[in-house]
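Read through the structures below before going on.
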Structure P
Amino acid sequence: MADYIGRFAPSPTGDLHFGSLVAALASYLDARHHQGQWLLRIDDIDQFRVDKNATIEILTTLKYFGLQWDGIIRYQNQNINAYQQALTHLEQQNLAYPCVCSRTEIFKLSAAGIYLGTCKDWGIDQTLPHSIRISVAGIIRFTDQLHVQVEQSLSTAVGDFIIKRKDGIFAYQLATVVDDAAQGITHIVRGDDLLDSTPRQIYLQQCLNYPAISYTHIPVVKDKQGIKLSKQSHAKPLDKKHPIETLKQALQFLNQPIPQNITSIPILLQKAIENWQIKSIKYE
């Protein structure tokens, strides 16, 4: 599949942990198994959360575990103009509108926190701090490689969602969609903690006339208490003392064959690429 383009897009808010490695490895192996490209993007648009040292550590760690990307790295903070152009396009279609509602006000109107379009028909004073939301409609359906058919009614599941925050930062949903289109991404393999976001991203793709993307959401790694490993839960950074064993543990989590008697990372990864079967990944 020569036209396969995948990607890994970590946020530089801390070091990579085992859950990060699993997600990166799955994406990498799927791309390489299909003779495709594997691109790297640093999702650093939220400068309030960025750790200046994290980006260097992420790049170093990926290389240490043999996960070499193709082409140049894309940094979100360098692409603000592209996000603004996308927002302008949505505004010209009368799909985007300002909102002054606070989270507290939204929960007062909806116990589930679903935005009910309160500001849509108001004449909002745009000199006040405000976010920008997109009007949603209809049901989004897509086929996930592991979850089969997924569908979501955006209006009842999330409501009109934010595409630019009150602090002026473009929201993750819009930025990632613009970036994926700019990089020509055709396939995304990532953790299922983002499965709920996918219908919003597909909706934005449709509104912006971007090509469709194939999605696969894999299980996320959890700790003994059943909590997802993350920087927010203070997951330990990857141990670089035994990279081959760590990679084997990641393959085991992904339910892939474990190459034996391998003492070289490149050979281990080559065997894993040859043996890769994404359908073998199991949910407990």
Structure Q
Amino acid sequence: MAQVTLADITKLRKATSAGMMDCKKALEEADGDFDKAVEIIRKKGQLVASKRADRTATEGVVLAKVAENGTYGIVVALNCETDFVAKNADFVALAELIAQTALINRPASVEELKGIVVDGRPIENHISEKIGVTGEKMELSYYASLSAEKVSAYIHPGNQLACIVGFNKAGLDEQVYKDICMQVAAMNPVAVDKEFVSKERIEKELEIGREQARLEGKPENMIEKIAEGKLNKFFKESTLLNQEFIKDNKKTVRQYIQSIDKDLVVTGFCRFALKD
């Protein structure tokens, strides 16, 4: 059996982020073959991942990034099991790597993002290796992107919530864009405006309104009118442009935007929170 030196162990640890003892055992199993030891470490990470598949990963990091030209943005979420790991610098660095990879490569889906090769191996292998180090379940649970003339991003302190918002115009005061991002983060709208709410969601809200009215003993001939009223309340509370503006509740978001620039339009948004 080849002699395993401290230098070999340190080199393997630097390459894989695995623990010192795990690196030593992998090198011994590989009879000193560095590449084989790396594969052993990776396989161990995949093995831990399979054993942890039934665990719940509700902690983690949510990040948002925007390209330098300001016209493209992404949101990613990397989950883990505990707050301790979520705050670990290496875990945050992995989330940053994934976010930057998404920003550069612009994948169409989570699965495509997982398959992008960075430093000689796919993103999903980077995640498996980190699972091997921490022993915790991890998953890339969310990825979304947005293109617009102007994209602005917001990450709430603590990295538990992030969003991106698209606009039809660039060149305004950055605070304007940030205000709308913070509105999306704080108020969690379901759509930009009521015409963008799905027919299925509208019918669901109407049915809830009808059921509530019946439970309250309202006359049957008033049920639809009451349900429509509740739907309008839903639109006011849950669509971005109709919500009260968080920095001035005497205005709606639409009124705030028009007071800045009558031609400014919110083209879309993506928002993700680990816990809402």
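Just checking, which of P, Q has the largest value of mean count of other Cβ atoms within 10 Å over residues 77-84?
Details: P: 14.4; Q: 19.8.
Comparing P, Q, the top value of mean count of other Cβ atoms within 10 Å over residues 77-84 belongs to Q.
For which of the structures P, Q does the calculation of P(r) over Cα pairs in 5 Å bins from 0, in percent return 1, 6, 11, 12, 13, 12, 11, 9, 8, 6, 4, 3, 2, 1, 1, 0, 0, 0? Intermediate results must be reported in sequence, preceding the final value.
Details: P: 1, 5, 11, 15, 17, 17, 13, 9, 6, 3, 2, 1, 0, 0; Q: 1, 6, 11, 12, 13, 12, 11, 9, 8, 6, 4, 3, 2, 1, 1, 0, 0, 0.
Here the read-out was taken from Q.
Distance in nm of label points 7 Å out along Cα→Cβ at positions 69 and 85 was computed and gave 3.8; which structure, P, Q, did it come from?
On the way: P: 2.1; Q: 3.8.
Computing distance in nm of label points 7 Å out along Cα→Cβ at positions 69 and 85 on every structure in P, Q gives 3.8 only for Q.
Among P, Q, considering only mean count of other Cβ atoms within 10 Å over residues 173-180, which has the greatest calculated value? Could you put the intermediate results ahead of the total?
Values: P: 23.0; Q: 16.2.
Ranking P, Q on mean count of other Cβ atoms within 10 Å over residues 173-180, first place is P.
On distance in nm of label points 7 Å out along Cα→Cβ at positions 165 and 181, which of the structures labelled P, Q is highest? Each step should come with its number before you reach the end.
Details: P: 2.3; Q: 1.0.
Biggest value here belongs to P.
Comparing structures P, Q by relative contact order in percent (Cα under 8 Å, 6 or more apart), which one has the largest value? It would help to have the intermediate numbers written out before the result.
Values: P: 22; Q: 18.
Max of relative contact order in percent (Cα under 8 Å, 6 or more apart): P.
Figure out for me which of the structures P, Q the number 0.05 belongs to, where FRET efficiency 1/(1 + (r/R0)^6) of positions 5 and 205 (r between Cβ atoms, R0 = 41 Å, to 0.05) was derived from the coordinates.
Working: P: 1.00; Q: 0.05.
Here the read-out was taken from Q.
helix-only ellipticity at 222 nm (-39500 (n - 2.57) for each DSSP H run of 4 or more, over all residues; to 500) computed as -15000: which structure among P, Q?
On the way: P: -10000; Q: -15000.
Label of the originating structure: Q.
Consider the structures P, Q: one of them gives 7.4 for distance in nm of label points 7 Å out along Cα→Cβ at positions 117 and 221 as calculated from the coordinates. Say which. Intermediate results must be reported in sequence, preceding the final value.
On the way: P: 4.4; Q: 7.4.
Here the read-out was taken from Q.
Kindly point out which one of P, Q the value 16.6, 48 was derived from, the read-out being Rg and Dmax of the Cα atoms in Å, for residues 101-196 alone. Display every interim value, and only then the final one.
Working: P: 15.5, 46; Q: 16.6, 48.
Source structure for this number: Q.
Throughout, read-outs are computed from the coordinates displayed, never taken from laboratory work. Because the structure is predicted, anything quoted here is derived from the model rather than measured. Cβ atoms are built from the backbone, for glycine too; each structure is taken alone.
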